[in-house]
Structures are given as C-alpha cells and as structure tokens.
1. Among the shown structures P, Q, R, from which was the value 17 of relative contact order in percent (Cα under 8 Å, 6 or more apart) calculated?
2. For which of the structures P, Q, R does the calculation of volume of the Cα convex hull per residue in Å³, for residues 162-233 alone return 164?
3. Kindly point out which one of P, Q, R the value 1.1 was derived from, the read-out being distance in nm of label points 7 Å out along Cα→Cβ at positions 138 and 210.
4. Given that helix-only ellipticity at 222 nm (-39500 (n - 2.57) for each DSSP H run of 4 or more, over all residues; to 500), derived from a single structure, equals -15000, which label among P, Q, R identifies that structure?
5. Determine which structure produced the value 2.0 for distance in nm of label points 7 Å out along Cα→Cβ at positions 194 and 250, calculated from the coordinates; the candidates are P, Q, R.
Structure P
Amino acid sequence: MSAPSQLPDLRIVPTNNLFLHEDVEPARVERIAQRVQQDQLLKNPVIVAELGDGNHFVVLDGANRLTALKQLGVRDSLVQVEDYGDPDVKLDTWYHLICDIDKHDLFARIGAVASLRLKASDLSHARAALAYHQIIAYMVCNDGDVHQIDGPKDLSGRVTLLNRVAKTYKSNATIYRVQTDRIDELLSTYKNVAAVVVYPRFAPADILELTRNDVKLPTGITRHLIPRRALRVNLPLSMLAADKAIDEKNQWLHERISQMMRDGHIRYYQESTYLFDE
C-alpha cells in the first residue's frame, strides 16, 4: 500500500455523452438504481474511453451503473477515462455457463436461430476455429459434446447473430460468467449445468466500431481489465444531479480529490485481490 504517484483521470460528464457497446441486465440495473438511491452516492466511476472528439465516450465497464443513473434521472456521471491504446488496458472475454435448462432444449433453441449453423466438433478444433475467426462461437455441453457455431463473418453480422444466440437462453436459464471451457471443472463447481458457450475475443477497434454504429454486444461478454481502477470515490448524487455547469462540477471534483490527497485518504494497492462481498 502506498500513496499514488499518478491518479486516474476522473471527470464528471453528461450521461448523454456516454455510449454503450453492450446490452444491460435489467435486473441488475434495478438493483443498482435502488442501492444508489438509498445511499445517495455513486461509489465507483463508470470506466470509459474517448470516441475521438474528447467529448463523447464509449463505456468500457459500468453499463448497468450508467443505465441506473439515467433511470433515476441523474444528469451527469463520474467517469474514469482510460486510453484505449494503453497496452496495460486489456480486453478479455467472458464465456456464458448456462445452467437450470435442459441441454436438449438449449441445443434446439440455439439450432433454431436463423442464419446459424451448428457443426459437431472436438474441443481443440473448435478452439482453433474460433481463434482464427472461422466460426463465431462454440458450445461445450455437459456430456462433453462440442458444437461449432457458424454464421456471418462481418463484424455487425457476427454480433447480430451472437445476440440471437444469447437471447435463446438469457430469460430461460441461470447464466454465470466464466473463463474456462473445461466442462469437467465447471461441473465440479456449478449445479445443473447444461453447457458453456464460448464467445470470441474482440479488439478495441471492434468495440469502437460497434459503438459508432450503435450495434451492441450481448451483455456479459467483454471483460476490460483496468490496471489503476478508482474505487469508493463516493460522489454525492446531489452533485451529479445538480443543474450546474460541467466545468463548475469538475472544478469541485478537482478540489475534492486534492483535499483527499492532502488528508491521506487515497491509497494505491498494487496487489491482486479477491472480493468476497460483491
């Protein structure tokens, strides 16, 4: 633990200047909105990157948080601006572990998606095909069967089809975000597993293109790893909602952070951590 030598780039910006690259989860949005309204605080900033003009941003992490603020009618949001070209900012992928649905029902639902082709495979060939963008995803069933999911190769077409795949199970099953396709490991930890759907890796350029074209990925696929994430900034909702100029709000934010620095309230923890109360 140490005092930070360089703070994250924290700003207050209009919520209308923030654009999503992924869908949201309505149930999580509702829970966040209730908590924010109860606490009257925005504890953590929305993580964003500039879209090119310095005034508009793509949300890298915090889509549900931002949507909750909008739902509450809060005009502005606290954001942490990241350089999307920084090699320390990593873009990874979550896989969807699908539980509490019959495997055959799930397979039939996915197989019925228009413009989609399912092909029996093995794990090594499916991994290679996805890595080389020869398929758009693959699924590993609870009995070890592997099926490649194929469809359009253009970015927009792929994402449209991925949304259709996710839609087949998102309201009919329990979904966990995982990072392994080893079904034996998943079966030892989770109950009533049907399958794991393995989604492709995307590049930052893909995220920017999708955002500019207003095409959204299914919720819970992209995972941005932010090396110096600001937590527990605890900004009053009253300031974010206030009818004041953005410059005035950012001046207030700058003074608040400077005072916190002088008071020794800001600490940098370099160690990796596990949180057990999320």
Structure Q
Amino acid sequence: MPTRKKTNPNSDCPRPRGTLIAIGGHEEKDPKPGQDAEAEYAPDVILRRFVQELHGKGPVVVVPVASEEPETAAQDYVEVFESLGVKQVEVFNAKERADAESEDALKLLDEASGVMFTGGDQLRLTALLGGTSWLRRLKERYAYDDIVIAGTSAGAAAMSTPMIYQGRDNQGMLKDEIHITTGLQLMHDVAIDTHFVARGRIIRMAQIIATNPGCIGLGLEEDTGVVVTQGREVEIIGSGVVTVVEGQDVTATNIHLIEPGAPFTIRGLRVHILSSGERYTLPTQESLHR
C-alpha cells in the first residue's frame, strides 16, 4: 500500500516520482521467432520497457475505458503483460462515472504498480474519468509514488493538458478544423498527438502551438514512445521517431486575427526529429508541479 503525503496547498510540490510512458499507437506486441528480445528494436520493446520500469509487486491495471470494445482491448494487454512476466494483471473499465468513485476501484489503484490506458477515443476517456476520485488518486500516486502510467494512441493523447479531439488526419490547415479540450493533465503545457507520421499530423500540431506557443508538441509515431521521468526528462524508445514542436521562439501568428475556416500562419516554429535513445528535457517550470 503506497504512502501518500499530506501537503500544504501553498507549498511547492516535488517533481513527480512516477514515470509516464506515452506511445504513438500500434506498438508491436509479439516477438518474432529467433529475434533477440533485448535488441533495441525488438518488436515488444516498448511494452517490455513498461514492465522493466515497474516497482514493487502490485498488479498492473489495464484501463480500456477509451475503447468501443473494452473487453477485447483489455484482454490483448492482459495476455501481453502476462507473457512478459507480470504476475497479476487486473482490468478497470469504467462504463459510467460512478464506477470511478467506487471503493473497489480506488483500492485496486492504491495497490497498482502500473496502469495502462488502451487506445480508442480520448474524449470518452476524459468524459468518464475527468474530475473523478479515481483520477485524483492517480495524479496523487503519480506525484508521490513510483507508479508507472502508460497510454497508447488515445490513452497517450489524453495524458496532456491541451488534448486534441475530433480532428481529421488531413485537416488542421484552417482555423477551427481541430478541437482542443483539457486532457487528464498528467503532463502540463505539453500537447501529445499520436500516429503522427503515418497520418500526417504535423499541421494540426502546428495549429495547437499557434493557439498557445508556450506549449510543447510531442508527435509520437506508431510503435514509438517516450519515457518521462521527473515530470520533464524524456527518453525516446521504439522503432520510429518523435517530432518535438517548440513554440517559445514563435515570432508571429495570425490565428487570433483570422475567421474560422481561414488558413493560419505561424513563423518561427522549432522542430526536432528524435529517434530511439535520444533524450529531451521539457522546458517545464517548477510552478507547473505545485
């Protein structure tokens, strides 16, 4: 049972003790016969890393809330984690908000060494879990315990504070073609998009940064992820690339001047393309973890 500290709301909160793993979707789950499981690009390297990061003997909790087929989505990860040596894998599927208030759900979360959010629809995930006791407990554990929280596709997109939803892959060039709401807020001032290269999503990320250049954009390609420690230290893992979009040096944008449906301009974006093994420090201020 983790020990959670009582804090003064006016005092500084330390950087999170937990670890986040955000995955761009379609991560490989099955090692191929004869392939070195420890190789840098082994098919299951991302989920294997999740297991390696676990502390303690608590269960891994799979959360298929975002999926339209939660039983199938959950079972896929139950089987994978068991094959990777996890002794206990449980499922928490909130079908309505009341499920995220139950004592059983909170007890399971208290005991968990890791949590895995499946893919699906990120808006479903935030609508069912946002503001609940379960999500508050998860954030508390992330701040003060060595818990590992992972998400793939929609489960990764929902980790950020500005969260993209209902934007088509080929859209984003025109103002208001994409929609943004508040995500699960596990990462502050960071916008995460997934399937990034495969679905050509750089323009819609640029529009997000145009609306708030203080944000950092993390575009995660499929079978690629980031491991985030201390709330800001990022390591790239997997077979593809992560596109980092920085807006702090933006010199001009017209996003606030144009009418909906008009193409936008942004000047001075800075972009990094990072592959496995690369590291990046988010320019996150201490105040974001208060």
Structure R
Amino acid sequence: MADNLAAIGVFTLPTCSRVEFYSEENALVNIPSEVFAGFDFRPIEGAAAIMQRIAEIASGVRSRILGERNIIQQLEGAYKRLDPNLPIARIARQGIDFGLTARKIYQFNAPPIYDQFVRYIMADRCQNGELPDHLYLLGSSNLSYDLIESGVEEHFRSTTIVTRDPKSARKRLHRETDKKVEVIHQKEFGHAREPQSLVVIATSNLTDQDKADLQNALLRLEPRTVVDLTANPVMAAALAGKLNYVNMYGEEFRRLIDQNNEQLAPKVPLVRSDIEAALRTAQLDLSAKAP
C-alpha cells in the first residue's frame, strides 16, 4: 500500500504503534476510507508542523525507546518511495535531516536494547554455563541482521534466519557479514522438537497464513524460550501459556527501556529546542527568498 500511496504523493510512515500519512489535502482524500476504519486519528496541518513532527520522530524523542535507531530506516524508506520533487518530499527530507542533526549533536542514541534483552533472557534461561543449541531468527528484518552483527549468535552452536524469501536474505548476508548463518524458508521450520533452542520473532510483517504456520511450527519445535521483539506481538495469545514466551511488554524488557529512558530523558528538551531553532532558521530563509 505504501508504494501505491507514494505514487499519488503520500508520505506513509509506519511506526511501532501507528501509521502516519502526510501529503497535500487533495492527495489525502484519495486514501481509501477503510484504511482508517476503527482507528483514532489526528490531523497535523501546515508545512512547519509536519516538518517538526517528522524531525522529532527522526531524532528519537517520540519513540517508546528514546533514541532507538530503527525508525531512521523506516523514515528513509518512506522518503525513497516519493518523487523527490514533490513538496511533501522536500518537507520530509528537511524534517529528517533536522532530526538526525539534533540526534548527532546530543548523541541521542539508545544502546542496542534488543541485543541486551536477548542476552539477558538467554543467561536467565540457560544456567550453569550450558550453551543453547540453536538460535532461530524469524524474519529477514533489519533487527535480525542487527542481532547477528551484535554477536549474539556467538553464544549458540548454530544460527538460522527463517524467512519467506531465502534468496534475498542470503544475498544480504553475503553483503553485510561473513558470519556463518543458515537461511531457510519458513515452510522448512519447526518439523521436530528442539527443546534447547531459542527463537526470536524479529518481524511483524506476517500474513494471517504466516502467523498460523509459524504458531504451529513453534508449538512443534517446543523451544526453550520464544522472545518476541515485535512492537505488536501478534502471536502472544496463541503462544503464551503454551511455551516459555516473553515479549517487549513484559517486566524484563520494560526494565531495560526504563533504564535507557532515564539516561536520555534530560536530553529531550535540548533535542527539541535544536529542532525548533532549525525550523525557525528554515522559515526565515524561505521568507528572505520570497518575492
């Protein structure tokens, strides 16, 4: 849908808890009404207000995990879908740049919390120095590759990415790392019990059929622990109570988020102030150039 909307000039930004659409009014009215069915929505009007919102998102001050960096990839991906000559594309580009500049000035970056969480769960569930057999990463997402680069897989005898598109995943692995990681299609996953394995759900880009297939595979696999790192844990109801299942909304992960947010909270006003100053300068420049 994002590609179709970009073709009519709509900047579409999916975040952890919502989807945001920005464009000129005549483009927004062409979005099918069923997209908004059952959801609350709030309009943001005017180039300056939109630019400020995008800048704050890019800076990380609006994230549940202050300073988390995954949102940058989402913003850049949304921008790349647009015709760069469109007014909304120029607004988005400037907003992203203002946010990234403020982030850099104040070092407003969260540590690799997902990596910390997986390591914590692994240490907690695997006592007495025992080594888990296998790490499965469900989804060929940026998060999966970030976890591989962090070195988490070194604590397992083997690591496998489970994906709908093994060919693309292998190409990306070849480009980004020389670590030994197997890639399999999700239909090959979970045909036998592996009680010493650990599974990380690292994507929410799942069809209803994907969810059903993976739920059944996990119940057959019976891993030691399933760690769900998705913002919307769609398999929680099916897995909780049947497997050792933890997600980002449990006490263990919240504790890591709270520690991060306590460290970065004093910088939030500084980052916002820097963005507001950049916006004022941009508006003055536009006024000076006006005929």
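1. Numbers: P: 30; Q: 21; R: 17.
Structure R accounts for this read-out.
2. P
3. Answer for the origin of the read-out: R.
4. Values: P: -10000; Q: -6500; R: -15000.
It must be structure R, since only it matches.
5. R
Computed from the coordinates by the stated procedures, all read-outs in this text should not be read as laboratory data. For clarity, every value in this text was computed on a predicted model and none was experimentally measured. Cβ atoms are built from the backbone, for glycine too; each structure is taken alone.
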